[in-house]
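Got some structures for you, see below.
Every number here is computed from the coordinates shown, using simple stated rules; none is lab data. As the structure is a prediction and not an experimental result, all values here were calculated from the model. Cβ atoms are built from the backbone, for glycine too; each structure is taken alone.
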Structure P
């Protein structure tokens with residue numbers, strides 16, 4: 001069954017990630033980086049996971065974009081978009097929308113994506 005929900009680039013969503021042992025799922029935030037004109041016709045969206053691990057926020061490496069406005073998204077901890085972990089997920093495993101990344105934070109992610117993908 002195809003998802004009827006619509007998503008836009010820059011939205012932060014909660015993805016139900018399957019556990020590796022197959023016993024269930026775990027909720028994880030992710031940033032939608034694909035454009036609606038691309039993913040509307042397919043069952044997947046392209047996302048970058050968001051991590052609350054302090055090491056990625058305090059000492060970001062290549063492909064890590066600390067979120068300056070993480071509180072506005074109602075994230076519990078300072079968090080980082082992990083461009084180095086880009087992936088496609090089925091829209092059906094998105095459980096809810098949290099909000100929209102701020103323009104400055106989204107601009108940082110765009111630069112990191114262009115650098116990583118040499119665009």
Structure Q
């Protein structure tokens with residue numbers, strides 16, 4: 001667990017109604033900076049509190065276990081989520097539904113070529 005003081009520098013909404021939170025921190029020791037950099041693009045839990053965490057709170061947080069399991073989603077739900085992230089980063093004027101249908105057609109055609117061989 002990494003505990004560091006931080007400032008919430010910005011909060012923006014995204015198309016899928018999630019939030020993007022920008023957090024600023026002071027210079028970190030190499031071990032903490034490395035640990036945070038190692039979490040880039042990884043799912044992680046973040047606890048935010050205006051006051052410092054007490055010893056009991058830190059112990060309680062440390063014992064929490066994630067019930068997040070990507071395998072609870074179907075393969076098609078996971079693929080749709082990945083396609084959404086790609087669409088979101090492409091900054092296209094096309095709606096996600098149109099993009100999704102187009103990309104699924106590309107995937108289907110690819111696998112149809114495997115049948116025809």
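A few comments on the model shown:
- Computed 2, 12, 22, 24, 20, 13, 5, 1, 0 for P(r) over Cα pairs in 5 Å bins from 0, in percent - originating structure among P, Q: P
- Ranking P, Q by relative contact order in percent (Cα under 8 Å, 6 or more apart), the structure that comes out highest: P
- Winner on FRET efficiency 1/(1 + (r/R0)^6) of positions 10 and 74 (r between Cβ atoms, R0 = 25 Å, to 0.05) once structures P, Q are ranked, highest first: P
- For helix-only ellipticity at 222 nm (-39500 (n - 2.57) for each DSSP H run of 4 or more, over all residues; to 500) computed as -5500, the structure of P, Q it came from: P
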